[in-house]
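Throughout, read-outs are computed from the coordinates displayed, never taken from laboratory work. Predicted model, so just to flag it, every value in this text is computed and none were measured. Cβ atoms are built from the backbone, for glycine too; each structure is taken alone.
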Structure I
Amino acid sequence: MVFLSKIYTKTGDDGTTGLGDGTRVAKDHVRVEAYGTVDEANVTIGMLRLALGDNHSDQLLLENIQNDLFDLGADLCVPIAPDAPEAGLRVLASQVEKLEKAIDKANNPLKPLASFILPGGSPPSVQAHFARTVVRRAERQVISLGRLEPLNPQVVIYLNRLSDLLFVLSRSYNTQGASDVLWVPGASRPKI
C-alpha cells in the first residue's frame, strides 16, 4: 500500500523525477511522458464515469479499467532491466482478455458501421471518444518509448484494446449506435 505523509519533496525542483527503480530522469523524458499520458487517460475515464451517473451498468467496468491504468503506469515507471530478475507490477495478458470480453459484449448489439463517426450524440458518447483519443496518444508515446528501451508488450496491447473498447462504448452510449453522428465526406465543402 502507498503511504504519503508529505506531498511536496522538492526533489523535482531541478526538473527531474524519480522512477520506480530509484533512477532519476528529466520530467520530459519519453517514459515520463508515456506514463503521464496514461494518468491523463485515467482522468478521462473518471470524467466518463461522472457523465454516465452512479447507477450506470458500466461503472464497475470503468472503475476496474482505472485501476488497471494505475497498474500500467506502475509498469511503465519501473524500467525493465534485461540482466536483472523481473521487478515491479506488470500488466498481464489476463487484463487484456477482460477488455476483449467487454468489447465483444458491448459490440454485439451494435449494427456494423458504413461510415466513420463524428464525436457527438450524447455527453457520455463524446466523453468516451475523448478518452479514446487520450488513450491513443498514450499508446503512441509508449510505442516511442519501446523503440528506445525494453517494455512489457502487454502495455501496448492493453492500450490498443482500451481505445477499441472506448470506441464501442461511445456507440453504445448513443442508444446502441442509433444516434451516432456519421461523417459525410466533403459535406461542408463548397459545390464546384
Structure II
Amino acid sequence: MASEIVSDWFNEAFTNLAPELQELHRNGGVLSGEVKVIIGSGIAGLLGKRLVKKLNIPKPGINNLRVIISHDKHYLHWDRQFNEATTMKSRFKPIGTIDDGYWLEKTGPLEMKLTVDVKKQGWHWRCLRIKYYGLPIPVWLFPNMQAYKYIDNGGYRFYVGFSAPLLGLLFSYGGILKVGNSR
C-alpha cells in the first residue's frame, strides 16, 4: 500500500532522491543480500560488542540480511533479519518536514533524533541526539554516526557506523542489497 509519510516529510527534496529510493519509501518493499559487520578494537570494541548484542546485530563477518520496509499511519518501519535468525526492528516517526523537522528512530533501547541530507540522490542521516534506555547521552560522549543509503549499479548500498570520540569505531555494518524476496 502506498504511503506519503516519507515524501511528505521531504517535501520537494523527495524528487532529489534516486527514483528507486523514492519507490521503496513510497510503496515499501523487501531488500536482501550480504552485509559485513565490523566491531572496533580495544575499549571501543568492547562497547561496540555490548551495543551490537543489545540491538540484535550478529557477530562480525559476512552475514545475510533481509529488510522489510513498510508504513503505517504514523511510522516508517524497518524490520531487519540477520541470517534468518536475529531481528532488529526500527520505527521512524517523522516530525515536521526536512526544512524544520527531524525523524525519531527507536531501535531497542536506542532512540535517535535524526535529520537527512540529500547528496547525489542518496539519503544521508545526520544524528542530532541519542538516548539510551531513555537517558540522553552527554554531548562529550556523543558517538559519531555515519549512515547513508544510495543506489549503486541497481543495488541498494548502505552503511551504518558508530564511533566514539577518542576511542574510534564501535561497530559498523553495510553492503549492497537487492530488491526482492530472495533468501
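If log10 I(q)/I(0) by the Debye sum over Cα atoms at q = 0.08, 0.10, 0.18, 0.19 Å⁻¹ is computed to be -0.32, -0.49, -1.20, -1.28, which of I, II is the source?
Here the read-out was taken from I.
Assign the value -4500, calculated as helix-only ellipticity at 222 nm (-39500 (n - 2.57) for each DSSP H run of 4 or more, over all residues; to 500), to the correct structure from I, II.
It must be structure II, since only it matches.
On Kirkwood radius over Cα pairs in Å, for residues 54-117 alone, which of the structures labelled I, II is highest?
That would be structure I.
Given structures I, II, which gives the highest value for mean count of other Cβ atoms within 10 Å over residues 38-45?
Across I, II, mean count of other Cβ atoms within 10 Å over residues 38-45 peaks for I.
Which structure, out of I, II, was distance in nm of label points 7 Å out along Cα→Cβ at positions 22 and 166 derived from, given a value of 3.6?
I
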